[in-house]
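> Some structures to go through are shown next.
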Structure 1
Amino acid sequence: MRIDKYLWCTRYFKTRTIATEACKKGHIKINDVKAKPSKDVFGGEKVTIRKNQINYQILVLDTPKNRVGAKIVDIYRKDITPQEAFENQDLLKYSKDYYRKKGTGRPTKKDRRDIEGYKEESVDE
């Protein structure tokens with residue numbers, strides 16, 4: 001089965017077109033080799049998927065005939081993604097919140113003056 005179709009069937013991507021684009025961009029690797037969308041995938045191969053800044057690693061157990069339900073997806077793949085990948089995602093989320101709250105827009109003149117005042121105070125010390 002083609003890798004783009006496999007990733008769509010096992011619900012890693014919502015559409016097959018998105019799975020194909022991910023392959024073309026080099027986000028999909030089979031046994032640590034970049035895979036084209038037409039590359040066939042077989043049982044026992046390790047697939048790495050770069051999605052949402054996480055490198056998911058799965059082990060292909062079998063290939064489904066067509067798209068399967070979310071409850072029975074684990075029959076066809078085994079998730080071997082290390083826990084550190086998800087912890088790094090949490091740290092990245094917290095680091096973004098440090099700088100500016102989401103949805104507050106660009107800094108105003110008052111914000112800029114406060115920032116400059118803070119910088120001047122720290123230089124004087």
Structure 2
Amino acid sequence: MATTDGTAGLETDERPWGRYTVLSDEDSHKVKRIEVLPGKRLSYQQHARRSEHWFVVSGEGVVVLDGTERTVGPGDAVDVPAGTAHRIENRGAHELVFVEVQHGAYFGEDDIVRLEDDYGRVD
């Protein structure tokens with residue numbers, strides 16, 4: 001469950017793979033800082049109503065877009081068009097941190113269709 005950080009007033013949520021903090025939540029976009037623990041990965045998922053742009057701040061990882069893997073590190077950017085199956089995995093020894101900018105008509109968590117998940121959350 002998402003909580004609000006009392007000092008900064010930012011929404012944060014702990015997940016089995018790490019956590020995220022919402023930096024901006026507007027009608028036209030949503031921005032999150034996402035931290036992925038070493039050896040963990042997010043669900044392989046799709047969104048119908050939004051696209052995403054990821055910018056890696058620190059750490060190393062592997063992104064999968066529609067089954068194609070790509071290694072990423074600090075300074076790398078990834079575009080995830082709506083409808084694209086995607087995931088990011090931290091294969092490094094340190095936390096993987098990236099900023100996610102969501103664009104589209106809707107940014108709710110119920111726009112996630114999980115295709116594969118290490119934590120039993122497949123739809």
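No lab work stands behind these numbers, since they all come straight from the coordinates. The structure displayed is predicted, hence computed values, not measured ones. Cβ atoms are built from the backbone, for glycine too; each structure is taken alone.
> 4.3 is what came out when distance in nm of label points 7 Å out along Cα→Cβ at positions 11 and 115 was calculated for one structure; which of 1, 2 is it?
Considering all the candidates, the number was obtained from 1.
> Consider the structures 1, 2: one of them gives 19 for relative contact order in percent (Cα under 8 Å, 6 or more apart) as calculated from the coordinates. Say which.
Label of the source structure: 1.
> Figure out for me which of the structures 1, 2 the number 0 belongs to, where helix-only ellipticity at 222 nm (-39500 (n - 2.57) for each DSSP H run of 4 or more, over all residues; to 500) was derived from the coordinates.
2
> Where is distance in nm of label points 7 Å out along Cα→Cβ at positions 35 and 51 largest, in which of 1, 2?
Top value of distance in nm of label points 7 Å out along Cα→Cβ at positions 35 and 51 goes to structure 2.
> Related question: When semi-axes √(5λ) of the Cα gyration tensor in Å is calculated, the result is 44, 15, 14; to which of the structures 1, 2 does this value belong?
Source structure for this number: 1.
> Going by distance in nm of label points 7 Å out along Cα→Cβ at positions 83 and 107, which of structures 1, 2 comes out largest?
Going through 1, 2 one by one, distance in nm of label points 7 Å out along Cα→Cβ at positions 83 and 107 peaks for structure 1.
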